[in-house]
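What follows is a set of structures to go through.
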Structure I
């Protein structure tokens, strides 16, 4: 039996990527549309290459999330995106609605949390057991969700060079399993999200520690027990790890995508069958995306 395929769009990540990757395209009225155009380039490419049966889109909301409430400095170092980018988000939603793509967003949570929840629910909710979820994203934050049922379709450079990450591809890139990426980020931190991590621990050290100790819990258990394996670590590294134990586990909490957000997820509403071609065509013409009219699925 052929696997059914669900695409879950990490919309904000794609819109941000498109805005910064493409020139500032404007319509004759002076309306900036470069992020919408880039989003659609990737969306249409994914539709053509992946041939999905179901599609949903997830968005961030401007309200603070539970992470901000626990750590007010969360993402505080990230420069605020220009208003010209944010103005293109409602228009992107308008196009998705014309394509009959359900939109998920929930106050207090990031799009990643909704994506993680849908990816967990998909194999359980589907009547047909063979369901594959592919996350369409502009960054690598969702790689921790990769498993036998889930892959990530993302961009290497620009808006055309795409790559599909399965478990093997993640292992080849990082030297660890997708499920270990949460602890990986807990150790090395993430400057883009202002997740502190452990000072002085970079990607290589974090990967080696997880190859050796498997996870954060085992690492600290062996450090405290002064096991032979732990004694082989450099004394300075042992010292800084023990000093920053609370910070490491706090960073893990910030880095971990929630997978149990309460949402009303219904496969039938995500069925990728028919859309209002006339309405989509009208919107594309309004944005002067004439080159995209020939690419409509």
Structure II
């Protein structure tokens, strides 16, 4: 497929874009899933060769997509979490030599929980993995009473999120949902260091503090309070970033349990109630510190 000149290029207002440009994901992006690579085709480009590897010095051994007619490429299997990958698109034109493109990069993340694997079948329902107040005797309820048990409309990414009801109006005046990992999970794979999750509330929700806690294989526990107090009462997604170093005393390379808590454990007075949605809990690499 040949890309024609734009009207602005014809009029000489901008120079022709001769190489591939405007990559997706954007160059240098941290926290990318296994991606669909896309780009804008250079002027008069006919075919595209995609190179993908772990070094910016890409060679012919890194050619993963040859003579593609469209400016897009689905990822190859085997990309690892927490790794930086480099890619380049060389384009063939009808007349003249191939045009090597610039080298771009992206860094993948370590997915902890995307809530996509749960179904409505017994044994794989969301509340069978995420324990709630029916088991831990707090005011939480994970999932819906009737199928579909996961949320399939209000999602941050993918097809599903976790609905979490909290009710702190009676003892113990806090709500908690928790998941255990067996075997334990290493949250530090390939140097990732920032835990990220997405939370969405409702305007009608009762105000409450929100915490995320981690417990390691030696039962050492630490929790962090959400710094966005309106996250619980806002009907929009809030991205919450937590450096793993904030979980003081916890061995983040050996995590056995993760939990979400709404309200303060030990409170002796009634609190509010409402519903939250949780999605895409992952660990990403942190940006390099500027010198």
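Coordinate-derived values only; no laboratory data. From a predicted model like this one, the values you see are computed outputs, not experimental measurements. Cβ atoms are built from the backbone, for glycine too; each structure is taken alone.
A value of -13000 for helix-only ellipticity at 222 nm (-39500 (n - 2.57) for each DSSP H run of 4 or more, over all residues; to 500), calculated from one of I, II, originates in structure I. A value of 3.2 for distance in nm of label points 7 Å out along Cα→Cβ at positions 58 and 258, calculated from one of I, II, originates in structure II. Given 23 as the derived value for relative contact order in percent (Cα under 8 Å, 6 or more apart), which of the supplied structures I, II does it correspond to? Clearly, the read-out refers to I. Taking 3.7 as the value of distance in nm of label points 7 Å out along Cα→Cβ at positions 18 and 194 derived from one of the structures shown (I, II), identify that structure. Value 3.7 for distance in nm of label points 7 Å out along Cα→Cβ at positions 18 and 194 corresponds to II out of I, II. Identify the structure, out of I, II, from whose coordinates distance in nm of label points 7 Å out along Cα→Cβ at positions 66 and 282 was calculated to give 3.2. Going label by label, the one that fits is II.
With respect to distance in nm of label points 7 Å out along Cα→Cβ at positions 26 and 50, the largest value across structures I, II is given by I.
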